[in-house]
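Listed below are the structures to be examined.
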Structure 1
Amino acid sequence: MLKISILLIVTFCISYFIGNFCGAIIISKKFVKRDIRDYGSSNAGTTNISRVFGMKFGIITFIIDCFKGILCVVLFRLLITYIVSDYWGEFAGYIAGIAVILGHNYPVIFKFKGGKGFASVIGIFLAINPLMTVICLLGGLIILLSTDIMSVYAISFFIATMLYSCILLDIHWSMKLCTAVYFILGVIAHKDNIKRLLKKEERKLGLRKKILKIR
């Protein structure tokens, strides 16, 4: 048990460190020479950097944040499975996911001021269960198009993946608990958005206008 505990601690620490590399902060500082956290909503995420510095940087940010979620889950799931067993490997993947989210949202190298973890969670769930992730993302698009609000889409995804994992997936209760932790971290990260939603003050993306213009 000591061996497993050490492996899980190592998994958590390395995944947290990798999670620290927030795409929006790195891209804005490297290529724009400005810190995205000083502009727009001050959030170091895909939506804010897209609004402030353009869609090109938003796409790059999303890829970076999504990839680090995939990387940590796959890496430690395979490694711990090889060293110990299938169960502990799968569980290590979920633990790596929690650490990546914490590292992204509260990066020690950026004074604990990061993003909200949506892109990273998409990567985490793509590594855990691609089919479930695609279903939840596509289902959420209906909500996104009807509300035109990204935070609603993100929160809906957190809810959908948690319910899907807990009700429909045949996984150990410990892993279902991890998906609940993902949801809780998502709600905490979006608490300001939720307050604005309740006050009907949340900013819209303008997707419907863009779609109409394309047509």
Structure 2
Amino acid sequence: MSLSGLYAIVDHRTATQHGWRVCDLARAYLAGGALVLQIRAPEVASGEYLEWCDEIIKDATDVGAQLIVNDRADIAAMAGAAGVHLGQQDLGPELVREIVPADMVLGLSTHTRSQLDRSTTTAVDYVAVGPVYRTATKDTGYAAVGLDLVTYASRLLPERPVIAIGGITLDCVESIMSAGAAGVAVVSDLLSSNDPTRRVADYVRVLRASPSK
């Protein structure tokens, strides 16, 4: 799985606020050229969450894209998702490895240098660093970390993709990639216009022309 470029997050709350059904929004992102999606719906019942994953994976497979499930390793495994993304308060990567297929990609959210340092000995394939900028989409409990932590992570983990997340807009993509990120995870800015497919296509175009880790 390539994690360079756009990592489009389909967040249930954000989608609902903008009048989108989760699976329809995922389809719009895929139409714009997104190749990696993450679904995030912590407040949704397991059965419905699994149904959404099944539907999105079918659509993603049709265009050569892949789905990562936020938090729920059990649902990721049942749906046959490409990966699962873990937070600092979730089940540890080593335990998750015991319940998911061996080839499943594991990601981990990090917010500090000490968390990044600890990640070097964990069974994760990539790390997300953030929030890079101030964001109201998700309360992580951490202040904006800026580009310095992105650079620190990319130097500490030269063999693992570093995904920048938090408050990201199209205007700041080039500076984030120059700081060492392999890709950018975006939530709200993909819905900043009435055309998320075009917005995703804009990100894909800018990221293709940007330096990467």
Structure 3
Amino acid sequence: MCGESNAMPILGEPAPDFEALTTNGMVKLSDFKGKWLVLFSHPADFTPVCTTEFIAFSAIADELKSLNVQLMGLSIDSVHSHLAWIRNVKEKMGVDIPFPIIADLDMNVAKKYGMIHPGQSSTAAIRAVFFIDDKGILRAMIYYPLTAGRYMPEIIRLVKSLQATDKYGVATPANWQPGDKVVVPAPKNKAEMDKRLSEGYECKDWYLCFKKL
């Protein structure tokens, strides 16, 4: 049982499949083929940090949609609890929650995605974010403790980084922001190493070259 509750999905492999009840009805992971999916978990409805996060996620939902990204939340609460919380956030904070929320009462999805960390809680999901591409491949994961709310600009930045690396075959350096120079992949042999020095890149050395997209 311990191994099951701490199963960890693997980057670069198909994201664990699931079918789950949400505030928008039943969904399957395959429903999102052709779109990117940002799946994020929260510990519980009607809690303070989670409420601030849902308001913040709602604020970036349109920008993510413009990047062909669907947001989806999850917690180990009932769909009735989710619906009551959504209504409360609308009434008290004036914010519509525009994305579905998985009601994972049996912890099926949480276990597949390694969201249950007993050192934090055995009955609540930690704050995790999973970035699944338009082919259903898990591309990135970020885990946070129960006490720390997430930083939305990093979620957007990481989506844009992943999409840029796919489109242009490059990598993004530390602190990269859209519009900054990107890193050209390191050469695989001497011929590539010699060639790159004459290709117009901004090179610090043979293994570290930048270019503008």
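Each reported figure results from applying straightforward, stated rules to the coordinates on display, with no laboratory input. Treat the numbers as computed from the prediction; the structure is a model and nothing was measured. Cβ atoms are built from the backbone, for glycine too; each structure is taken alone.
Structure notes:
- Structures 1, 2, 3 were shown, and mean count of other Cβ atoms within 10 Å over residues 19-26 at 18.8 was computed from 2.
- Looking across 1, 2, 3, the calculation of distance in nm of label points 7 Å out along Cα→Cβ at positions 75 and 155 that yields 3.9 traces back to 2.
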